[in-house]
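J.: What follows is a group of structures, each given as structure tokens.
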Structure 1
């Protein structure tokens, strides 16, 4: 019997304990496991390679994305690094979005300079630029949609089809949407990566990542390499992640509802010079988002109309939005891309990606939307004072 996502999220791992009948699975913290006899290991021998608690959350992650297998890693960046380690060799070309997450940009740029592989950053929404880049026969194409932090949306199915014709594998960073709102494997992707730190966990108390594969053979290879280079997730983090996944769907619904209310407010705010949100018809890729997403999510960005002093006044008067990196938690966060999430990008690269010095990104939480809007209103009024 095939269950729907909300049921999978809640029921994964429940009632598996045969010793005590625990409804919620216990945490297996042991780092090592005894052999039954000489040269006769059990299913688990060492927790870097395999851990019962991590096994459960990996099954849940794979099932939520419609994949054949998943590897939970120590962070979102280690998940991306794992994919590159497995599929790229010196001389191979990686195609990445020109406006991708700053940490991903930094990783690709630094490793390409060391000769690990080649990287080309392109606007994947530009058909001509995409086709020209695919003509160079890349080995791997990374898709990030909606993009971080400008919420640009690109067509996963179309890019995957074109990439496959060019002989490339496609990996989609699905962190902003989560499987509750988007399932890239069903749209043609070969792999999906997440920073599980964000929506999948949802409580800002775990750093973790995952790679989910469409086919079992690739999942096995990823697991082998994850053990080999030591990037697998810890048992306690696995437990917290599985606990967070249980409330994924209701959290996303509330966060998205709040985001829609905030977007409507910001559209009327004179100090907002430009607003980025996939639910807006004028947002790049809105029509694509309507096709490939189940909702528009709870991430939004806007450019503040003012200078640095205006920006400082605005941020210092926000009481219900914490100035911090990360996203996807139950609490609302705000970040300044140029000095925080994308500080690792050169100013020229940020400008080419369209990331301005007054761009602010909001991760909307599950607080009362009226309180959040009142907090924003107070900050805007304070920012407008000279």
Structure 2
């Protein structure tokens, strides 16, 4: 019981700091120090644990993956590739509903904090000739922006799950795929209720063949990365590093331009997300808090599935961040999911539940920015969001019963 109380004190402090908009990496490092203090851990032992966390192969791999993701996003944005991708897509699709769904989905292939705000103007432009209320436009933009976070190696959340569980990313992606499919299906059924088929008026066209060629070339770097990692099972760092180097060559970046790109893209503030979470995880191990909490939960009599679903969900609602709910709750819940050999089904349940909390979180930046852009009533947006999100979460039954 004492271990659980100490851990809850630390988690409560973490949530309070996040609510005060402190940076997540800093918050997790402070949380680790507080945990070490509560357990009277010698300072040298705490520092040794922090060093082990930062220099472990998994930590270095996650850090490198995040760096290449940021560099790729910068190149595609600065070269106008993302803009060409969206413009060509709007000419290829005959139905405004497909364009409204596809544009945030395409932008969402690359992670960007608050990225839904980039696709919001595109959704508005595609729906200007349709009688769609503001809260429905906000839902469509917000919903389709978040298809890929369940499965894409470009998102740090799923990479962090792979690092913490020591399960290959490809297996986790396959377990989570049911959520991504559910997002597409329930979005088509529920997000477009009352919206009929209609093409988007265009003042200028370039022809479908040219538009298709432009689209394929624009999306090629992202698809190449996904094929290398998912199909060919190339290490994410090697795959993203190779694609990034190729982009530098294709766009004829000189040494000076590469230096500017690295300076603009690579942020220590972003990298500290990984550092803080890994230090927190290692401190849980060093202090023995993880073992103590696991023993208490195992002896509590509560169903493991219930705790694995509820705890990440609450963390997701409170933080609005995928890396936050994964970093805070997965190290604690890992023993309940199988310890050194965690169940893929239970991992999928924890991730799906936590991400459902993120999607419903009032502090989720994408939700806040989308609502503000469309000037939508937040209550009405929530009314539209609750049912499809509940149905997506229900899809967790598939991996739980087929993979556990």
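Just so you know, all these numbers are worked out from the coordinates, no wet-lab data involved. Being a predicted model, the structure only gives us computed values, none of them experimental. Cβ atoms are built from the backbone, for glycine too; each structure is taken alone.
J.: Given that semi-axes √(5λ) of the Cα gyration tensor in Å, for residues 63-110 alone, derived from a single structure, equals 21, 14, 11, which label among 1, 2 identifies that structure?
T.: Label of the originating structure: 1.
J.: On distance in nm of label points 7 Å out along Cα→Cβ at positions 103 and 135, which of the structures labelled 1, 2 is highest?
T.: Biggest value here belongs to 1.
J.: Can you tell which of 1, 2 yields -11500 when helix-only ellipticity at 222 nm (-39500 (n - 2.57) for each DSSP H run of 4 or more, over all residues; to 500) is derived from it?
T.: 1
J.: Sticking with this structure for a sec: For which of the structures 1, 2 does the calculation of FRET efficiency 1/(1 + (r/R0)^6) of positions 191 and 255 (r between Cβ atoms, R0 = 35 Å, to 0.05) return 0.85?
T.: Only structure 1 yields this read-out.
J.: Out of 1, 2, which has the highest value for Rg/Rh (Cα atoms, Kirkwood Rh), for residues 127-230 alone?
T.: 2
J.: So if we calculate mean projected area of the Cα convex hull in nm², for residues 207-374 alone for every structure here (1, 2), which label has the highest result?
T.: If we compare mean projected area of the Cα convex hull in nm², for residues 207-374 alone over 1, 2, the biggest value is for 2.
J.: Ranked on relative contact order in percent (Cα under 8 Å, 6 or more apart), which label among 1, 2 comes first with the largest value?
T.: When relative contact order in percent (Cα under 8 Å, 6 or more apart) is computed for each of 1, 2, structure 2 gives the biggest number.
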